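The following blocks contain the structures, represented as structure tokens.
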Structure I
Amino acid sequence: MFAPTKTWRHWHRRVNTTQKRYAICSVLAAMDLPALVMSKGHRIEEVPELPLVVEDKVEGYKKTKEAVLLIKKLKAWNDIKKVYASQRMRADKGKMRNRRHNQCRGPCIIYNEDNSIIKAFRNIPGLTLLNVSKLNILKLAPGGHVGHFCIGTKSAFRKLDELHGTWRRAASLKSNYNLPMHKMLNTDLSRILKSPEIQGAL
């Protein structure tokens, strides 16, 4: 084999911690914008709200049929049907490299504690399961695009306030970290420049 991959290849890239946190906050902020979620291809026309928040008892589900029933009750099953319809054979040499089949991404389930929730949801195609304490930017924004359709438990969303803080207080689980804020209260710069106060001063 010519030129095999070496162990000393530069496999990983160092990213500043603040920059990684900023990226996570941006992804979480984009979860509740229907336009961004629909632009990713998710079928959320009948979903009552974004992001979907469910009771903590969901973390104790053990059977896949319970998980399927919940997704159908939340009107999110259309997104899973889209995954089933998209299952196809890859059209490239990846077929020979253990990447034979291809399918779309479905919803992302964010949980706080694994009381067998992984066993219940893992067999549904396209679903991604994430622990709120170990959020992965590659899973939250596949392809580098924000707007992944997320379903989270109540305790998971409460823990986000401790992990990333709120507008009023800093994060309690991170040292000296505050949510990113705008430098300007009104970011419509063209409107500010055309305002009579600014034009009068010029």
Structure II
Amino acid sequence: MPVVGLNIGKRNIRAVELERKRDKIILSNFGVLKNPKLSLSPKSKEDVKLISGALEDFVSDTNFSTSNVVLGLNETNVFMRIISLPIMSEKELKSSIKYEAEQYIPIPLDQVNLSYQKVENDPSEKGKMNVQIVAARRDVLEKYIEILRKARLVPKAIEPETIALGRVLGDTPEAPTGAMILDMGYSNTLIIVCYGGYVRFTRAIPVGG
């Protein structure tokens, strides 16, 4: 089933349509909409109307074959960290992850959507396990979902852009070792450090290109 990968930036909407054919992922369509008026504030209803209208026209003009969308979430709306915990069962981890996350997420957990996954352990830390926690502001997620639905699109997933970019190294020689990705946008540059197939560090700096 084809799916559209979507990025809503400060100056552009960018999209690619991908589909699986046998054991390969094929790029079947893409498009870019340049619009200097794009911005998103969790408190602005006008943003929803403006962006959803532009997005609906863009998707129609680009002739994508599907309305299923995976949206990349901007780094400024995401809190992500790898933490070290005592080795425990999946059940124990599920029951304790919120308590652990409270120590690292700078806003109340009832204001975010929280997810986590186990990542490769450090062999030098006996009895410890590494867990990646990811939290996204709930008001921003709800605003993006509203925009997509008003644009007659079906949100299948929303994930941080950093994780999506980190997957670029998934099938390359750099994956098991360390690598850095620089993503230079209109007003910010995103620095992503990957190691062992996982995003280990991210930082957004206010310098664009």
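Since every read-out is calculated from the coordinates, none of them should be taken as a lab result. Values in this document were obtained by computation on a predicted structure and should not be read as measured data. Cβ atoms are built from the backbone, for glycine too; each structure is taken alone.
Which structure, out of I, II, was mean count of other Cβ atoms within 10 Å over residues 24-31 derived from, given a value of 12.1? Derived from the structure labelled II. For Cα extents along the principal axes in Å, the calculated result is 67, 53, 36, so let me know which of I, II that is. Corresponding structure: I.
Given a value of 1.4 for distance in nm of label points 7 Å out along Cα→Cβ at positions 112 and 160, point me to the structure among I, II it was derived from. Here the read-out was taken from I.
Matching task: 0.05 is the computed value of FRET efficiency 1/(1 + (r/R0)^6) of positions 88 and 168 (r between Cβ atoms, R0 = 30 Å, to 0.05). Pick the structure from I, II. Comparing all candidates, it corresponds to I.
The value 18 for relative contact order in percent (Cα under 8 Å, 6 or more apart) was derived from one model only; which of I, II is it? Label of the source structure: II. Matching task: 2.8 is the computed value of distance in nm of label points 7 Å out along Cα→Cβ at positions 32 and 144. Pick the structure from I, II. Structure of origin is I. For which of I, II does helix-only ellipticity at 222 nm (-39500 (n - 2.57) for each DSSP H run of 4 or more, over all residues; to 500), calculated from the coordinates, equal -7500? Label of the source structure: II.
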